[in-house]
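Next up: the structures, one after another.
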Structure I
Amino acid sequence: MDLLFDSAADEFRAEVRAWLTKHAPRTALPSMDTAAGFEAHREWEATMAADRMSVVSWPEEYGGRNAPLLHWVIFEEEYFRSGAPGRVSQNGIFLLAPTLFEHASKAQLDRIMPRMARADDIWGQAWSEPESGSDLASLRSTATRTEGGWLLNGQKTWSSRSSFADWAFGLFRSDR
């Protein structure tokens, strides 16, 4: 495995560093656990998306740059180095999106991914349950197929970004 950066990687690093220097907020945004802070972080995500910086490894049709894995790693290094704000969209873009890219239909991707990339839709994460935490073996919440979708039943005790999120995803048993 060759871990040396080529000129394209070096050029991408320089582009990302310059973009973050120019655009990243100079002062800390309010906490994303408040309504005002959540909206400030959503606006920051939209700023990133306007220049295709929010999801660089995604296909261009969904707001990305179709960047290779190494460029995504470089982006994340530069993002962290710059001290840019936490990502209010991280649940969707880092956790849900890979599953959707693998299993969603083209129509679902077309509907969901551009909105996720622009932070038009923020996704909350619903994981833990009473008396089981995140232990999948003891998962009690269910998903039952119905005409037109799924009927969800159960209780989640932990979620992230759900206070102000537009949508949520979680773990549910579809087969006991």
Structure II
Amino acid sequence: MSSVPENVPPRISEVDRDAAVQRLQDAYAEGHIPNEEMDARLQAALTATTHGELTSALESLPARDAGPTVIVNTAGGLIQRRGRWQVPRHFKVTSNVGKVYLDLSRAVIEYPVVDIELHLPYGWARLIVPPDATVDFEDLHADWKQPVYKNPGYHESNGPRIRISGTMGYGRLRIKHRRG
């Protein structure tokens, strides 16, 4: 039997930490962070162990250029993202008869809010989110079956906010948090 608690947020990777430090350095170079604040923010980023701690080091920075919305448009098949992938600020998926599997639990999420827009007339979608993420799917219109969301009960809510919108026809969206 393990003595490790189940609801411990996952540790951040060196890639996440390096991205945060780079963002702080860019903001400092652009004049968004005063000298006296930079050391404290860098220390917080370098010693962070969870996404929530890392997010607090990046608080109040001006929004980064989110770039264009990533759009995946297909007639059918499986649309899958998992492992270490870069999550865009806006991700739009349209598929007539497809299946969507998005695992954000080990992905690199640089934005405090990620918008996922789904348009699936026929097909299903499954999303796996980090343990410390907050999920909002109030703007998703489901015709046939309502989304299934497995809320872990207790989790830190200082991670990324995942907002899901769009339309689901004859399929179902399933959302769950990755266990820590």
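What to note about this one:
- helix-only ellipticity at 222 nm (-39500 (n - 2.57) for each DSSP H run of 4 or more, over all residues; to 500) from the coordinates reads -12000; which among I, II: I
- Computing mean count of other Cβ atoms within 10 Å over residues 94-101 across structures I, II gives 18.4 for structure II.
Since every read-out is calculated from the coordinates, none of them should be taken as a lab result. The model shown is predicted, which means the values in this text are computed figures rather than measured ones. Cβ atoms are built from the backbone, for glycine too; each structure is taken alone.
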